[in-house]
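For reference, the structures are reproduced in the following blocks.
What follows is calculated from the coordinates using simple rules that are stated; it is not laboratory data. Being a predicted model, the structure only gives us computed values, none of them experimental. Cβ atoms are built from the backbone, for glycine too; each structure is taken alone.
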Structure I
Amino acid sequence: MLIHTDTTPGRTVTVDNRSCLFFSGFSYLGLHQHPVFKTALTEGINRYGTLFPSSRVGNVRLSLFEEMEHALCTHLEQQAAVVLSSGYMAAQAAIHYAATRGQLCYAPGAHPALWYGTPQLPPTNREEWEQHTIATVNSQHDHQYVIVTDALNPITGERYRFDWLRQLQRKVLVLIDDSHGIGILGPRGQGTIHSLPGTDYVQYLITASLAKAYSIEGGVIAGSAADIAALKRTGFFTGSTSMMPASAHTWLQTAPLMQQQRHLLEQNIAFFLHLSANTTIHNPHGLPMFILPQPDDQPPLLNYLAERDVIISSFPYPFPQSRPVNRAIISALHTQQDIITLYQFLKEYGY
């Protein structure tokens, strides 16, 4: 079931001249519809225009980008960072660089943004892959490996554990896509990095979209100073258009608002977890996405809710042939009454 709209969704979305509650998408902090955030973006456009019309390596450079990179590497607890025009561009730059550092060891289900060519992803479950990776890395004394993985799975709502990295006894680079963790996880919203183990053998390279939580079109890669300096010498940096300067300005100017919205998101997640505690609604790790299993003997949940002016996420991902997954995405924009309304309809449906 495809749903078309002529407006950008926030708490609600207009469908066929009806205002529907919107529990889909990925603007977890709801910044894209927040008046303070939009004012900051407008100020950024007025000051910087809509783009910076030169390469990042040109002879005239905009110091704003370096200011944002410094702030991001501090936020992500890394030595250095680089920003690019999108999360996909950042992931591709990171994986192409990582391929020069060693043999790529992909985790099962790694997001296509992390693909180098068309890799053969492991068919095993994640725990088996972890044990196999530990054995492989530790047994090859003269071989360099790069572990490639997502920080979490936004389709299943699973946060991956990384304590197994402590068992590695050879130096490795670990490339992690934290697009759905940055901005919402960790004590300061620094993402998954706060829970990654520090060992003498593991070096991290973190890549993330800035759209998912922060509502700006851009991507970041953070890691060691040497890795980021090398990345800035690649064509992904030297030959690509910079991110929109107004977006960098907005991110730098609205840090207090982002923390405020993160606290609202945490409260909304906790509230829906409380309401759905004794149901089949699946949320194993307290993420903003609640998985809604589709009973075989029931009409499609997407249609049932849409008829009641509630829109959830339900589409094949990450490929057109993938099986659709029903999810309710909670954001900082939702009110408690919105969440109660969603829960009441889900309860009437049979959850």
Structure II
Amino acid sequence: MEGEIRNFIMVWMSVVASLCYCHTIGKIIKHGPTRLLAILPVMFLFLVLPFSLTSVFLVGPTSFFVSWLATFKLLLFSFGKGPLSSYPPLSLPRFIPIACFPIKITQHHPSPDHHPKRHKSPLNYAIKLLIYSTNLLAYKKREFLHPKVFMFLFSIYTYIIFEAILALIGSLARAALGVELEPQFNEPYLSTSLQDFWGRRWNLMASNILRPTVYDPVRSFSIRWIGKMWAPLPAIVAAFFVSGMMHELIFFYLGRSKPTWDLTCFFLIHGVCLAVEVAVKKAVKGKGRLPPLVSGVLAMSFVMVTGSWLFWPAVRRCGADERGHRELLAAIEFVKNLGTTTFGFVKD
């Protein structure tokens, strides 16, 4: 474990040093192909760094924040776009966290029509953490649970722990830097459609980075061929395809096994179905739509069925669930031993 922590520190020291270089490049090279060529080695390095880690709880977030978010933000930065490109230019202490994490600068002087962001109540998190506390019990009784039931519970636990961790990081970011973390989840179980689920409630960090890097360019290109009304459809499918490829990469970091492309199929299916949903909405123009309760149940059922068919089996194949559970037990045991040693020392 000491070696893993040492590797983790070295990886993030490399990330910080690389971003210092990119920040300097932004000052001396005008945005465009030349800046892209100068930053390209850093983007390649960010794709390689996660191979230095093996722990699920370290390689998972690192690959998402560095290999996906930071790489895509640097791609936008190369052309003077995205959150890293602003006027006046970002200072280095802000450039680095905004590059790596889902951070946006807080509006200190909001416009009159600006509505302040509402944070979730402590009770909301308390209930979710109470549900998460059944995690160890579910693993102990795993042999008595149907595999589909267990994977359903595992998906809930994954959602809860990610939301809780990001909420904690968001609080620290607000206190230390005066910035806001982009929300990762917005109560996805309340979704009323696939468009609502993917665009407004689930993994919003991914949506926010895919929109300027994939969706907007493909939409602009498609307008010339199929018109403004239908141009979003191929852009949606393209964004989901890229999302699928990035998930394949992250799962490759986790399991180091040959991809089966189930994840790409999962996201392509959802991209095509979402494009159909958007096309139908455009065609009917608000008439004859299903009630939100009915459409929500259908959408969430579709997500769960396709997830159990294609997504969660990929999680099991890379061993993320088993290894993550072992790492969690090891962390709990380490804390217990540390407490016992500390109090035993004090008592003596």
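Please compute volume of the Cα convex hull per residue in Å³ for structures I, II and give me the label with the greatest value.
II
When helix-only ellipticity at 222 nm (-39500 (n - 2.57) for each DSSP H run of 4 or more, over all residues; to 500) is calculated, the result is -10000; to which of the structures I, II does this value belong?
It traces back to I.
Say we calculate relative contact order in percent (Cα under 8 Å, 6 or more apart) for every structure; which of I, II gives the highest result?
I
I, II: which one has distance in nm of label points 7 Å out along Cα→Cβ at positions 234 and 282, as calculated, at 1.2?
II
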